[in-house]
Structure formats: C-alpha cells, structure tokens
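Listed below are the structures to be examined.
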Structure I
Amino acid sequence: MRFLNLLFYLLFVFGFSQNYSQKEKTLLIQVSKLDSLMENNNSKILELFSDDVSFGHSNGWIQNKKDFKTDFESGKVKYQSIKQTELKEFKVKNKFANIRRIVAVKGLYKNDEFEMKLSVLEFWIRQKGIWKLWSRQSVTLKS
C-alpha cells in the first residue's frame with residue numbers, strides 16, 4: 001500500500017507539473033519502486049538491477065549484484081526510511097538515463113542506527129523495454 005501511495009504521488013507531481021514522455025514516466029516509476037522496495041527490505045528489488053550493476057556506497061563499499069544480494073538478504077543493513085527530497089537532474093538519451101537526486105535514509109547497520117542525507121547518481125539502462133539500474137554512486141551530504 002505504501003508503494004501505491006508513493007506511485008500516485010509521483011504520478012500526480014510529475015504528471016501535472018512536468019511534461020515527461022511516457023519513457024521518462026516509466027523510469028520515474030522504477031526509481032520510486034527502487035526506494036520503496038529498499039525501504040521495505042523486499043528482495044524483489046533485485047529484479048530492478050541489471051546483471052552487471054555496480055554500487056558505490058557513501059562509506060566506500062563497492063558492490064556487484066551478488067554482493068548486494070548477500071548483504072541485503074542477510075539483514076546486514078535494514079532500511080527503515082528512504083525519502084527522496086530533491087530531484088537535481090534527470091536526463092534520458094536513447095536507452096540510457098542518469099538521475100541525480102538527494103535522499104534521506106534511516107536504518108540499521110548490524111543493529112546500529114544510522115541516519116544520513118545522500119547525494120545519489122544513478123545510471124539506468126533500458127533492457128528489453130524495461131529500465132534497469134546499471135550503476136549507483138552515493139556520497140554523504142553534511143548538514
């Protein structure tokens with residue numbers, strides 16, 4: 001239900017305030033779905049990733065899809081809240097897209113609470129008509 005609320009909000013905000021193409025709207029839905037699945041610690045998140053996805057985390061970790069899956073399913077990191085606060089850049093060219101955004105994240109790392117504001121750069125690729133996350137880099141923003 002939380003995902004549907006986010007989806008309707010996203011469609012309302014972007015549908016009426018911007019003139020996005022259908023391809024762009026589909027990508028924005030995938031981005032919202034990514035945050036929702038991560039926030040709910042749902043393993044369906046793996047379906048959003050390209051097989052050769054790469055993650056660069058704000059703490060210096062570099063992960064591939066297998067590494068992410070292992071850590072995600074083990075509960076090493078449990079997310080409690082992921083909220084996009086700003087969409088800084090949104091560019092689509094052919095089957096590639098990059099998105100720069102600011103997200104506020106809360107959760108647990110090995111049962112230790114964390115809360116941070118991140119600047120995230122994501123590269124998405126359209127594979128067989130579906131947007132897949134190909135690369136993501138985040139850095140911590142100081143308040």
Structure II
Amino acid sequence: MTPTTRLRVLITVLGLDQHEAGALAVSRLLRDGGAEVIYAGRFQLPETIATTAIDEDVDVVGISAHSWEVLHYAEELALRLGQADPPIPIVVGGSVITAADQVEILSKGIDATVLPTAPEEEIIATFYRLAEARRPRL
C-alpha cells in the first residue's frame with residue numbers, strides 16, 4: 001500500500017485518559033501522509049470505538065495511550081473490532097508504552113504497538129501495512 005492508496009483511520013483516546021496531544025499529533029502526521037483521519041476525541045470506550053470504526057468504514061484504529069488503562073480495555077477492544085467483517089486492526093501508541101507493556105498489549109489481541117521513540121516513517125508505515133493486510137486479495 002502506498003500513500004496514494006485510500007487509507008481511512010480512526011484515531012481516539014481510550015477510557016479516562018485525557019492526554020490527547022499525541023493523538024492529535026498522529027492524526028496530523030497520518031493526514032499529511034495521505035490518510036483520511038476521523039478523530040473521535042477523548043473518553044471513548046471499546047463499544048463506542050468499535051461502533052464508530054464500523055460505521056465510518058475505517059481500515060485501522062489508532063489508540064493514543066498515556067495511561068495504563070489501555071491494558072484494562074485492550075482485550076475487549078480487540079474482540080469488538082475483531083468481529084467486524086473484515087476485522088479492523090488496532091495500533092496502540094503513546095508515552096507509557098514500554099517494551100514490557102508492548103508484549104502484554106499484543107498478547108491481548110492488539111495488532112501493533114508504536115513505542116514513544118518511533119520515527120514518523122515507522123508510524124505511518126505501520127498504519128498502511130495493517131490496512132493492506134486487511135484488504136481482500138483480488
């Protein structure tokens with residue numbers, strides 16, 4: 001998938017985490033990288049994230065995590081988005097993601113994590129890679 005291919009992304013902040021600066025920065029980064037970005041804002045729960053992602057027909061959901069609350073909701077979010085047809089992949093990134101947290105988050109069904117030190121190119125490539133893997137082969 002290249003930046004000229006359609007990429008539709010939902011970016012949001014999960015639970016009571018109110019730190020949205022990272023989510024806004026990634027939204028702008030993806031938009032500048034050719035993606036169409038729907039920003040759902042703060043205080044979202046797995047049910048509303050999944051409903052919005054399905055209703056908006058997004059390719060990938062990006063969760064900004066600046067609290068460990070993501071560990072509490074990761075399984076439910078992965079289950080709900082995994083029930084979409086085809087399943088919608090999830091990227092979690094943020095300032096609290098450590099290598100140990102990355103392993104735990106991925107074990108709960110999240111498709112990819114982005115560490116706080118990830119370069120911009122890696123972040124964009126992760127979203128495009130997941131979207132490409134989701135698309136049916138013709």
Structure III
Amino acid sequence: MIKRFKNWKPPKIDEGKLNEYNWVVKYKDNFKLGYKTDIGIFTYINAEKGVTIEDYVQIGSHCSIYSVSTIDNKEGPILFKKNCRIGTHSVVMPNVIIGENSIIGAFSFVNKDIPENMVAFGVPAKVIRKLTKKEIAEIDDSL
C-alpha cells in the first residue's frame with residue numbers, strides 16, 4: 001500500500017499568517033484540521049463561521065475557502081469530508097459540504113454541496129459523474 005503522507009506533520013497555525021506550508025487561516029479558532037491533510041501554497045481559508053477539513057483531504061494551491069461572503073451576505077460552515085480533493089485555484093463558498101472521496105476540478109467555483117464519490121467541476125461546479133468502484137478502491141489504497 002502506498003502511503004500518500006508518509007512524513008506528514010500538522011502545521012502551526014497563527015491567526016492570519018502564512019504557516020510553514022505557505023497557506024493562511026483567518027479566524028483560526030473556528031478551524032478544524034484533520035490528520036494527514038495536504039493544503040497547497042497560497043490557499044486562503046476564512047473560517048469565521050467554521051471550516052472543518054477531515055482526514056486525508058487534499059486542497060490545491062491558490063484556493064480560496066470562504067465561510068462568509070461579503071458580496072452576497074451568505075455565511076455558514078464549510079465541511080470537507082474524508083479523502084476529498086479540491087483542484088488548484090478553486091473557490092468554495094459558505095454552507096458547502098464536499099462529500100467523502102469527491103474530486104473538484106481545478107478552477108472550479110463551488111457554491112452548493114457535492115455528494116460523496118463524485119467528480120465535479122466548472123463555474124459553478126456541477127457533478128459530472130460518479131467515481132467507479134475501482135477509482136474509490138484506488139483512493140483507499142493510496143492512504
């Protein structure tokens with residue numbers, strides 16, 4: 001079995017400052033980070049209304065995650081379920097749950113829930129297809 005995060009260690013998170021992996025959290029007291037996660041460089045997380053990232057989640061570089069939107073006055077918690085993956089330069093808006101094992105393509109705008117075991121992408125992100133049993137098994141084998 002391949003171990004995706006063999007030498008993983010959790011980052012030290014200081015309010016509004018880049019951590020050693022070069023991503024930042026605002027409202028760190030409302031942020032929960034799971035085990036063996038991978039968050040890409042220059043990702044911004046606004047956790048004012050809560051952001052929870054479960055175990056083995058991967059988030060690409062330059063993503064923006066907003067639990068509060070000042071443009072349309074929406075707010076609410078965000079949940080990334082176990083093993084989900086978010087492509088580089090994607091934006092996740094308030095009140096969104098990304099389901100277990102789901103994959104969000106690069107440059108997507110996610111403004112609604114994505115069920116588990118799905119591939120979704122676009123602006124706005126739409127479910128394109130369900131992962132096959134073989135693809136789900138490969139994800140489990142990579143942990």
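Bear in mind these aren't lab numbers, they're just calculated from the coordinates by the rules spelled out. Because the structure is predicted, anything quoted here is derived from the model rather than measured. Cβ atoms are built from the backbone, for glycine too; each structure is taken alone.
A few notes on this one:
- Which of I, II, III leads on relative contact order in percent (Cα under 8 Å, 6 or more apart), largest value: II
- Identity of the structure behind -2000 (criterion: helix-only ellipticity at 222 nm (-39500 (n - 2.57) for each DSSP H run of 4 or more, over all residues; to 500), calculated), options I, II, III: III
- Read-out distance in nm of label points 7 Å out along Cα→Cβ at positions 46 and 94, computed value 3.1, structure in I, II, III: I
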